[in-house]
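The numbers here are math on the coordinates, done by the rules we state, and not lab data. Predicted model only: the values in this text are computed from it and were never measured. Cβ atoms are built from the backbone, for glycine too; each structure is taken alone.
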Structure I
Amino acid sequence: MNKITYLLTTFALGFYIPTVSGQNPAPATEKPNIVFILADDLGYGEIGCFGQELIQTPTIDRLAVEGMKLTEHYSGSPVCASSRCTLLTGKHTGNAIIRNNRELGGWGAEEPEGQFPLPTGTPTISSMLQSNGYATGAFGKWGLGGPQTTGLPNDHGFDEFYGYICQRVAHNYYPTHLWKNSEKEMLKGNEEWFSAHQKIESPVGFEKFSGQTYAPDRILEETISFIDTHAKEPFFVYFASIIPHVALQIPDAELDLYPEDWDAEPYLGQKGYLPHPRPRAAYAAMITRFDNEVASIVEALERNGVADNTIVIVTSDNGPSWVGGVDMEFFKSSGGLRGRKAQLFEGGIKVPTVVWWPGKVPASTTNDSTSAFWDWYPTLASIAGAKPVESDGVSLVPVLQGKDLQTRGLYWEHGKVQAFRDGDWKLLRANNKDGIEVELFNLASDPNETTNLASFKPELVDKLTKAAMASRTKSSEFQSFLDKDTE
């Protein structure tokens, strides 16, 4: 049920969102700018406006006050590559090309970079916007292909790219290089490569896990430069921050935002990634750093006089990490939800989402219609005045106007687990060593997925299972237990 308590008069607010019923694209002067800001492993409860009490996120909290919170918004997957694929292609993981993380190389300095690539000609948000007169830029982490593959950003609708092509390399915030389009840019003071996965035996020598150039600084600089350059034409910015994905790396000066007594013991790398002397403070400071990135982008929009004609979406690719020195329990990272990254429980796929568009999206509002990453493709096509697109999603334009969406099924699969939500009901099917385990939850009465009702409602389980299986197609590249006779 929509919690907006007043009627929104679209035309009175000058809310220009054309329909997609075959009309011609909107004139350039009417096309809104689009900024999509994607955090990396940011949990549902890790920003203030979604209940976080310890970590400072004043900018995102401000955008929520001036805009709309989507409280039932889901990522495309509980891990990085497949979630980004669903976002950009509008296909959920039952139909998406990329359905899990798959590496093209190993972890050494000379290993090939990249993940399983998007094929040539894959329809994407970026190619759609590019063909409709938008300048398009991607900044941050890509993860949908590597050098010498069909999956480079510039081949999928982005005029400019700056950042990490490979998500393995993005585990280190002080890499030797980043990519500017198809060329490596070597980073000053980071000439000596070091692994982002190390352990130490005693709490000394942490300083060796850093360098001179902090990659997020360069990525943000390139993003702001793109906005400054293209402020007089419609533009699309896809800002895929690497924060707060571990390893825990943050300039020392930023640690002082948080109390020293949070960390009685250092993290020595025993749960993967790099050690850190103050792991809780570092993690909190990284999220505040992400909030500052959002602030810099909004400031650039305001400085260029285009904020009122720009929609800004802030969300996360999946739930929070549980390794690398991250203390989920201390920060209540999942916001009370069960699960975390790499799981299809709510904590792994429900993500904090804020939409800000001054004078267009109603301020201080919340909408709890269920929605997901694959909805952004048709939504942004509608906002841009583009022709209708084929996707698994629906346009969220009604939501942004203060209305509710009709209930529909939402589908995920990840490895040996399948999930399907229809209204208040959520079905999970996992292929465990003892066979297929089925769980059924009523999210209205049990949002934390504590009580399995599958044995009490076999007919509903059967109905949802059939609906889930009808939602997917077989993949030749990402095999699943679902591709076998499991019924």
Structure II
Amino acid sequence: MAGLSLLSWRCNGDSYDVAMVASRLATGGVPVWWCTRASDGGDAGDYLIDASASQSAAIGNLGLKVATWLGDRLPEHAQRLSPARVALLGGQVSAYPYFGFAALALVRLGLPYRLVDGPSIARGALKESNLLVLPGGFSTWGLDRGEAAPGADAETRAFLDRGGACIGACGGANYLSMGRPGWTGTAAAYPRFPHEYLYSGVGIVTLKIEDELLGIGLPPTIDLPYYHGPIYDELGPGVRLLARFHQYCFPGRLFIDNPLERPFFEQEMRGRAAVLAANGPRGRAILLSPHSEMGDLVRKYIVLDGYVRHYLAIRGKRVMDETLAFYRATDAPSFRLFLNAALMLMSKPLPTPAPARADGRGAKDVGQRSDELHRNVKVALGDVGRQLGANEYDDVVRGVVADLDRRAAVIPALVGALQGIAADHEIVDEWRNIATLALPELTGERTQDHKLPHRLMNVELVISLAEAWKRLAEVEHALAPS
């Protein structure tokens, strides 16, 4: 097909800007194909785009390279991407910061969302979406019960029945499983310890990827944060295994002081299913037991809480400083797995959702909300700084605080980047939601019992969200019709 352009991961340093631009083009109605194999000068995972000359120039102005595609016809392995209208579950069962990690991954990958909860789902909010993301939290208990929202479970099933697709992580994966009242039963698989999930624990685990599409752009194994996610054994009809638990890495205590122990992993988890794809009479979904969306951000503070304390005396402050400095919160390697899961669902037809009914609140006070958030980030960092002593571990923490203090300037900069984007756009509305919901996690009473790594992680989550949002706003401006 003449006129197609190749948007390559390799030629663009494997930057997630590649995914962001491709996702936004597809959402805007530009034909975009996901190459599931290598051919004609492209690698598996690259995108073919039917972009105009002005759009190609705009992509170049964003610092990305596009090349003329050399093939003479569209390869059979290239999958046309359906435009995704994403709903992200928040509410009581996935309150901030639980949904915040998924928000970070979605925005960084160019898939902005509308936040929904049980009551809004019960009122029909999912009619405005075709891709539902169920992050970690407590949807294990079902939405009707967990959100006190009768009808939310039925609306979720109706969403799946009409062709909507779903990604569920941890508690969200439980909810998509089969075997308990309130669950959707989308995947004919019953997790071990579904009710008493605390038997497992918290840590970093290695997955072995066993599906070609899920593994595009990834090595055969990948490390992910794990927080009591479902462990699958037998798989029923319509369920395909995508990845297994492979190795135990190390335990964690961040958020929840319940470290995953090696004997439990060896006996109950190694070799068992960790990522599933379901496609059957109860809908299409991908179920992720560990948290690909938490990525390097959560891993960094698990390491600050344990690894740094242990190895500081062995290798010294410089090595620990470098270890912490080179985590990539907004470019986590595991985001590629989350992206592949989304693309696997988007490469099949998705229904056309009803028009969104946003109220445009975002533009009214987004600057004020952001200013308040910025002030509270500064206060939280100052509080941590005043608690630090003269020992070497606290010196390492001071370096983290200084880096976060420098990066916090992105929050007021984001407000400028949002100028000119329509008030009813999800980018504006949902940043306003983040700026509001993150405040209690920074300096509120609930933070007083949090350990220092937990408090710093809350700060970096806010900053990372602002960094991803700012880049998305820049892409949105660049690709807007002139």
Structure III
Amino acid sequence: MTIEDIKLLIKGNEHRTLELKKTTGELKDGMKSACAFLNTEGGCLIFGIAPVSLKIMGQQVTDSTQREIAQELAKIEPAIDARPEYVELPDSDGRQLIVFHFDKWKDGQVPYTYQGCPYYRIESTTKQMPRDMYNERLRRSSPVKFAWDAQIADGIAISDLSEERIRGTVRSGVAGGRINASAESDSVETLLTKFKLLQNGKPTNAAVALFGANVDGYPQLRLRMARFRGTDKMEFIDNKSAAGNFFDLLDAGIEFCFKHLNLSGKIVGLRREEHLDIPFEALREALTNAICHRRYDDLSATVSLAIYDDRVEITNPGCFTHGLTPANIKQSHDSFPYNHTIAQVLFLSTYLENWGTGVNRMVDLCRKQGLPEPEYLSDGYTVKIIFWKSAKKVDSKNGTVNGTVNGKNAPINEKDAPVNAPVNGKDAPVNVGVNVGVNVGVNEQSVLKMILKDSRVTAKQVANAINVTQRQAERLFASLTKKGLIERIGSDKTGYWKVIEKQ
């Protein structure tokens, strides 16, 4: 580098990638800037030029100067190979400029520190790196070692976890062919070990997030839910908050969707297909992703589910990684789970795939129902997915949306369209073809909805929910099976119910 090169470089004074110091008397401050360059966009550090005035003064460089520089560079960790360039000033008494060039930060690297403290660059200023940024970079550099879900849960014992949820996860995995059937007879401790949810015999944060029976010490294990009137947040129709493990939150979110979204039907061939305003499977996929991939080390933030007259928004605290953006998320890509341990357990239980195909599945489901593709937004701190409802006419007077059920207007307000309303407004046959009829009653509709929410729902759970006897609930299952609306997959003990044609 020549003097002319340096004059051209400093023409615009200090900026994000340039720091000027008069002499190595400011060596310590210079090394803080060097650390900041390494943690940001890289940059050039020059000793021998006065900032602001940009006077090129240079300095005498002795053996002592070089030793001091080497000693301070050694305080930057991880170690760097930064070799200064000495540029002699013309017509001087041997004075020189000391020039350093530092590479930019690369995602996945351990954050650099100087004397144990990390720095980063904001425009022309060197600042101490915020703790959450430092922790996030540590996590990305070694997810297994530094990830929140891999850390031991303070004060939590195996007895604080829900055995019912653990064994339910195993049954799902066995039914889906991802877990060996022999696992059903394993002890809880053995299962947690196989799921890699124990560290030195103690549950990890992932174990609590997945199976915690009591999550009072985990404020981030929450789901905020709201139904707004109209298309903004000015007026609530319903506002709830749920606390619990992954499965508790997913159940609460799905229940809220069924409460506040229309269920409508149409005849396709010889069958009647039932649909929510937004495809149920797409909503479940989006909620699963939001709860699984959120940043759990952010204690103040929660996943949120907001239902408006024209859309549904699901937002989680986090960011896209590995080059994914709202613009390219729908393109083919691999899976990059933020919480590896949590994601692996959900994969084994069939709640999640690990091929990065979830987004395309949601797109296909919306297209099949004649809806716009879901949209993604991200501001670097949150990720939001937006599902748009089919075109509806908004009543500007009261802010409600009129959908249709069987071709008739049906307000989506809960009080006007109860969840358990029969499809045709009465318990009567639905003619679906010549000489073919299907009786879809109120209680049968309730059973279908419960199966859509939980494919392993039992007759006892149905009986309690709709206030009938267990025997009557069993008859409802039998009736729906006979009508070809549902079928049993697997055994009575470990199997699950499947709704035909996504009823």
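Structure data summary
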quantity: Distance in nm of label points 7 Å out along Cα→Cβ at positions 244 and 284 - highest-scoring structure of I, II, III; calculated: II
quantity: Computed -0.85, -0.98, -1.16, -1.20 for log10 I(q)/I(0) by the Debye sum over Cα atoms at q = 0.19, 0.22, 0.27, 0.29 Å⁻¹, for residues 60-123 alone - originating structure among I, II, III; calculated: II
quantity: Origin of the derived value 26 (relative contact order in percent (Cα under 8 Å, 6 or more apart); candidates I, II, III); calculated: I
quantity: Structure responsible for -6000, with helix-only ellipticity at 222 nm (-39500 (n - 2.57) for each DSSP H run of 4 or more, over all residues; to 500) calculated and labels I, II, III on offer; calculated: I
quantity: Label whose coordinates, when percent of Cα pairs over 24 Å apart, for residues 188-291 alone is calculated, return 21 (choices I, II, III); calculated: II
quantity: Comparison of I, II, III by distance in nm of label points 7 Å out along Cα→Cβ at positions 68 and 236 - largest value held by; calculated: III
quantity: Structure (I, II, III) behind the derived value 19.0 of mean count of other Cβ atoms within 10 Å over residues 164-171; calculated: III
